[in-house]
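Novice: Have a look at these structures, which come just after this line.
We did not get these values from a lab; they are worked out from the coordinates using the rules stated. As the structure is a prediction and not an experimental result, all values here were calculated from the model. Cβ atoms are built from the backbone, for glycine too; each structure is taken alone.
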Structure 1
Amino acid sequence: MRPFTLRRGLVALFAATLAFGALSQAQADTLRIGYQKYGTLVLLKAKGTLEKRLADQGIDVQWTEFPGGPQLLEGLNVGSIDFGVTGETPPVFAQAAGADLLYVAHEPPAPTSEAILVPKDSPITSVKDLKGKKVVLNKGSNVHYLLVRALQDAGLQYGDIQTVFLPPADARAAFERGSVDAWVIWDPYQAAAEQQLNARTLRDGSGLVDNNQFYLATRPYAQAHPAVIATLVDEVRKTGEWSRSNPQEVTEQVAPLLGLPAPIVLTSVKRQGFGATYLTDDVVSAQQKIADAFYQLKLIPKPLSIKDVIWTPPAGLATK
C-alpha cells in the first residue's frame, strides 16, 4: 500500500504543479493596461493595433478605465494592472507610498491642457485672489503641482488657500454648486467646464509646468517582459504621431468613446502632447524638481530619487 500511496501522491503533486504552471502562464500572458478619459491610450485601445502586434508574442490585452492618475497608480500598486499613464504628479505620490513602479516613457509637454478655473461671474481675477479661498482638485494628480507652482508664482504659500480634495466628477459638482471658489483640472474635464459651464481660466500651465504624461509599469512586469513594454511604447508613439497630424479624425474616434460632444474633445486633442519617447536626463531632472517640491511642502513623507525608478530598454529593443 505504501508504494501505491506514494505513487498516487506523486501523481497528484505533479498534476497540481501543472495546473499552477498553467495558471501562472495564463496570468503572465495578459497585459493589463490602465487608462483614463484622455490621451493616446484611448486611441490605441480604439485602433486595436496593439492587440494585433502582441498576439504574435502570445499576449492578450486587458483594459481598465480609471477616473484619475492617483486611482490608476493605486491599481498598479496593488497589482490589478501592469501598465498605465498618468500626469507628472501621481507617480511622485505613488513612489513615496512605496509603489514598485518604473517610468517607461513620456509624452511631450502640454501645459495648456490643465488649468485653474473659476466660475464665469467670479470676482476672482488673479491667482493672488485665491488667498483664503476654497480650491478643489484631485489630490496627487498632475494639477496638484500646477497649483503649487501657480501659488508660488503669485507670491502665496500653499497654506494660504483651503484645499478640497475630490475626484473630477465630484469636483465639478462642487464647482457648479458654488461650494468652492476655484477648480484645478485637466482635459477633457477642463474643456467641458469651459464650454458647458463657461468657466473662466484663471491660469493654465504655460510658463509654470510642462504637464508631461508618463507611462509607467510595475517593476516586476517591465523586468520580466521588456519586449512587450518596448512594443507597447512603439505603438503608443505611432498612434501619437498619427494623432498629432489628424486632430479631426482623432476627435471623431474618441468623442463617442468618452461620451462627450465633439467640440470639447477637439479642444482637448489640440492641447494634448503626442509622440511618446523614452525619458531623457532633462525630463528626469524636471520630475525630480516636482518630487523635491512636494517633500519640502511635507506633502510626501520622504525625499525621493527619480533616477532610481527609470526603465531602460535592453539593447536592441529601444529603437523598435
Structure 2
Amino acid sequence: MKALNRIVSGMRPTGPLHLGHYFGVLDSWVELHQDHQCFFFVADWHALTTEYAEPQKIKGFVPDLVKDWVAAGLDPAKCVMFQQSQVKEHAELHLLLSMITPVSWLERNPTYKDVRDQLDGTKDLSTYGFLGYPVLMGSDILIYKPNRVPVGHDQLPHLELTREIARRANYLWGDTFPEPEAKLTQASKLQGLDGRKMSKSYGNAISLGENLDEVRKKVSTMLTCAKRMRLKDPGEPDECNLYPYHLLFTPAEQNVQIAKDCRTAAMGCGDCKKIMADNLIKFLEPFQVRRAEFDRNPDLAWDILRDGNEKAREAARATMDELRCKLNFNF
C-alpha cells in the first residue's frame, strides 16, 4: 500500500482564533502546506458534539475560520480548505467504522473523561456523538489516506485510536487505510494574560483579529513576575508570564537588554509591557490587513470552501468507492 504524501487536519468553528491557536497549530500548517498535499477542514460536525443545542451559532464561525487561516498565511491554491459537513462521505465512513469500534476503546479516551468532567453540570454530554467523536475524527483522517497528521502531545491518544481502527478495518475488510504517523507540533509557548492556558472560555486570550487598541489595553493588565512587588524589586524573566511574548515578538538584541533590566530592576513592568505591546501590534497588523480583504469581499471565504469541498469530495469518493467494493456494497 503506497503512502501518499498527504497531511490532514481540522479545527472546530467555535469562535475567533487567538495567539495560542497560531503558535500551537497555524504556524505549523503554514509550513507544512508549502511542500505537502494538505487537506484542512472546518470541523462543523465536531462542533455539534458540545454545541448541539445552539447549532445556529456554528455557521457564522465557519467563514471566520477560513478568513483567519488565509490571513495567517495559508494559500488556498496550495492546499484544500473545506467544510466537513459538505463532504457526506465522512458520515458514511463514520457509520461503517462505528460498526467495528468497541465501546471500551472510546470510554478509555482520556479527552472524553477530561472534557466530560470539565463540563459536567453545564452540558449533557451523555450522547453517542460525544462518546463516539473519535470515530468521526478517525473517518475525517482515514478517508484521505494521509501518511502524517499534525498533532500535539495531548492528541496522541486520538491518533493512536485512529490507527487501531484502521488496523481493525484492514484486518476485517482488506487493506484500505494506511496507518497515519504523528507529525508532532510544538505546544504554544504562550500562556493566557493571567498565566493560565490561553482560552476564550477563560477570557484571557488575545484574538488574531482583535482591535489593536484593545490589544494594548489587554497587555497592560498582564500578569508578570511575582517577585516584582515594587518597582525597585529585581525580577526573573524566566518566571514572568510576559517574557515568552517578548521572545516571540521582540527583536533578540532588545530581549537581552530587557532581561538584564528586569533582573536589575532598571526597567519597570509597565515599560516592559509597552515595548511588548508595540511589537505584538506590529506582528498583528499584516494579519489584519490580509483579513480585511475578506470584509471587502464577503463571498470570498465561501468561494474558497466551495472549491475545496469539491476537491475533498473527489478524494473522499475514491476511498469510499474502494471500500464499498470490498464490502460488496457497490452497485
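Novice: Upon calculation of mean count of other Cβ atoms within 10 Å over residues 209-216 from the atomic coordinates, which of the structures 1, 2 produces 13.4?
Specialist: Details: 1: 25.6; 2: 13.4.
Value 13.4 for mean count of other Cβ atoms within 10 Å over residues 209-216 corresponds to 2 out of 1, 2.
Novice: Still on this structure: Work out the source of 0.35 here, i.e. which of 1, 2 gives that when FRET efficiency 1/(1 + (r/R0)^6) of positions 169 and 217 (r between Cβ atoms, R0 = 25 Å, to 0.05) is computed.
Specialist: 1
Novice: Computing Rg/Rh (Cα atoms, Kirkwood Rh), for residues 41-144 alone for each of 1, 2, which one ends up highest? List each step's numbers first, then the result.
Specialist: Working: 1: 1.08; 2: 1.00.
Result for Rg/Rh (Cα atoms, Kirkwood Rh), for residues 41-144 alone over 1, 2: largest is 1.
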